[in-house]
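Down below are the structures I want you to see.
None of the figures in this text is laboratory data; all of them are computed from the coordinates on show. The structure displayed is predicted, hence computed values, not measured ones. Cβ atoms are built from the backbone, for glycine too; each structure is taken alone.
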Structure I
Amino acid sequence: MIKMTMLLKRNPEIDHAAFVRHHRETHGPLFRSIPEAQTHVLRYIQTHPVDGDLPVPQANFDGTAEIWFDSPEGMRAVLGSETYEQKVYPDERTFLDHENTLILVGLQTEIIEDKG
């Protein structure tokens, strides 16, 4: 298993609320429609910051996306697929600032188990 974590910056031409709406309602379902994702993606979650009095400072990002793939080859199959290249990636260009979005791919170590 391999995990891709993306720290997302929005396209400066849209506001944060429009970014979150598009990420949740358009981009997520579009990514889910990739046929290869049905085979190779184990999990995909989106996180968007909350407002309020928090005990930690918030990083200056508009959200995160975390995708767990079954293998590096599975990741290549999804991100190299026709659907990703022709539909999903072009959609990213409408709401993401690719130049300022950070991506980390690595192996995950579980410290506290998911209590479900």
Structure II
Amino acid sequence: MAVELQRRFAGQGLTACYVHPGTMVTTEIGRDSAIVRFAMWLVSPFTKTASQGAATSVFCATWDDRGELGGNYFSHCARAKPSGETANVEVAGRLWELSERWLEEKGYSDN
């Protein structure tokens, strides 16, 4: 969506990018299960804290050069190479159109 958002609205001063926050375990999904809590504890050394996960979003939100930011993918506080489908302009356009259609079907139209 960020690729298409950037394409459609960059001329109006909007800048859109997309970020990967990293792997985080910031949930209480295992609060009722000792086994799940134990599994979460085991993987926690290999995950980010909520603050670390938010760092890439903050990095992008405070980026000075919007030209370098717009339409790009960021991970671990740096510009990164996205997957092929993610950066595909045709796929982004189809996703946008499909999302608009779904919103219209649910009664959320700007018309």
- Item | Structure from which 34 was derived, relative contact order in percent (Cα under 8 Å, 6 or more apart), options I, II | II
- helix-only ellipticity at 222 nm (-39500 (n - 2.57) for each DSSP H run of 4 or more, over all residues; to 500) gets -13500 when computed on, of labels I, II, structure II
- Message: If FRET efficiency 1/(1 + (r/R0)^6) of positions 59 and 83 (r between Cβ atoms, R0 = 35 Å, to 0.05) is calculated from each of I, II, which structure is the one that comes out at 0.95?
- Response: II
- Message: Given 3.0 as the derived value for distance in nm of label points 7 Å out along Cα→Cβ at positions 3 and 51, which of the supplied structures I, II does it correspond to?
- Response: I
- Query: Among the shown structures I, II, from which was the value 23, 20, 12 of semi-axes √(5λ) of the Cα gyration tensor in Å calculated?
  - Reply: I
- Task: Identify which of structures I, II gives the largest calculated value of distance in nm of label points 7 Å out along Cα→Cβ at positions 43 and 67.
- Result: II
